[in-house]
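What follows is calculated from the coordinates using simple rules that are stated; it is not laboratory data. What you see is a predicted model, and the numbers here were worked out from it, not measured in a lab. Cβ atoms are built from the backbone, for glycine too; each structure is taken alone.
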Structure 1
Amino acid sequence: MFVLTAAFWKNDYTEEGRDFLHRFEKLKDVRRIVIKIGTSTLTHASGKLNLLRMEKYARVLSDMRNQGKDIVLVSSGAVAVGMAKVGMAERPRALPHRQAMAAVGQSELMYVYDKLFSEYSNTVAQILLTRDVMEEPLRRQNAQNTFETLMEQGIIPIVNENDTVSTEELEFGDNDTLSAMVAKMVGADLLVILTDIEGLYDCDPKSNPGAEMIKIVDGIDDETKQLAGGAGSRYGTGGMATKLAAGEIVAEAGIDMVIMNGADPYALCALLEGQPIGTLFVGDKKQ
């Protein structure tokens, strides 16, 4: 594992260090991007949609599409939105109840996305996936063909797990893993995971004020995995461990991944202008 922390990365003058420092600058050239937005980024503490932030993301992603980039959006939030709509305070434990909330929330989520993106003259399409679709070759090829056709027509696919019919527990199909599998399937250049933290730290920043953010990681090993904490918010399912698992999936395919705070949608623009935002996990370019 090669890492550069925030404190040292600007002062690393080794050949290896300089090479990795330029990895952020190379993100300016990416053409196909999968962006995963977590529940904590999409919603307020109440569980209801953060409409102002969603509107800004629709503007940012529409502008990226207008630049000629292929955009795939993997969006969490269906269960949380469903809970908020029916007035449920706590995330239900029973699978049928979570599936019911996903059914309520998914239609609301897509309605909002469609309305916001249409204001910037961009069309979106809903794609709901289950794990068997990704693993069975013929069904996977059909899904891949759908993605390619949509992007050829300038349409932005919005992806979520098909929670309402999935026979697995929803946590088994977390959207961090789903976004990595989608990125690999569509041959993305970059996966960006937007969450409620700045990136990967060398220790828990909530309990250690001296924690340093790691800017660049080349190779996710057991030492890296030990830096991951537990699950995320009461509305979401993912934590840092699922994000590192996603990083392993895309790294094997030669795809870079960035974990960054999703609170400011315009930070995504800065990232794609080469600014060192979040933690960059370098894909294995030998693939």
Structure 2
Amino acid sequence: MTYARLKLIILVGAILINLPAAAQVLKTGVDATFAPHAMVKLGGGLQGFNIDLGYELARRLGKKIEIEGTEFSGLIPGMNAGKYDFVLAPVTATPERAKAMLFTEGYLNTDFTFVEKNSTVGIESLEDLFGKTIAVNKGSAYEAWSRKNANKYGFEFDVYGSNADAVLAVQAGRADAGLAGNGISGWIAKQNPEIKTTFTISTGLVWSLAFRTDDKAGRDAISMVVKCMKKDKFIANLVEKWFGFKPGPKSAAVSIAPGHGIPGMNGYDATLVVPKCS
């Protein structure tokens, strides 16, 4: 055997050994301060709705997954730079974002839900906000909504440094209600017997898994798994586990899109998909 032939055999062997191994690991990231989607465990490591989702995605694909906890602002740039295969953290799918990345279909609705003390009658409509004081997290979408709608519905709002502080204001009677995401509000009510969820504001938007625009194959593969997770109620069960409520029949946690992606947005492949689930 010539030296050149031996060198070629070694090179091909190295490729066959190393490439499949790399392909068997999904690399992704989350904002590890966004409870209950992702948060640090007392004993180390991460836990939360999206952590469970990520590990189950990898299991069903027969792969391992590496989940890094970092700031949300670095996740999409990291994905575009090739550091991550996709973004596991909740990303709100918007028409603007859909021009710059690919999305799976939504797996959760990004609605807003009020939390109040159990002893109150509870908000049943936006008209019930008249004369009330709402507590919101500084810089959040909930603060933006309150600024936009305070005059329209006749309520006042106080801004707090964290959502936890806003909830404490409700408990202490400094605010009549707090406003946050439906999942976060559900989790808070589940953890705190003094608090309940009341009225939900529908935004029409969903959380999705984000991919680079040049990775349609990766998006479609994980999109298929998401469909199967909906079909066998894995995602619905995760919603009950982490948020404490059962998703409705038309919610993003249950409804399966005909194709891959967000219907009506850039990147949506309308080709009819029949979920292939093992």
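A few remarks follow.
- With FRET efficiency 1/(1 + (r/R0)^6) of positions 41 and 113 (r between Cβ atoms, R0 = 25 Å, to 0.05) derived as 0.95, matching label from 1, 2: 1
- The greatest value of volume of the Cα convex hull per residue in Å³ among structures 1, 2 is that of 2.
- Computing relative contact order in percent (Cα under 8 Å, 6 or more apart) across structures 1, 2 gives 26 for structure 1.
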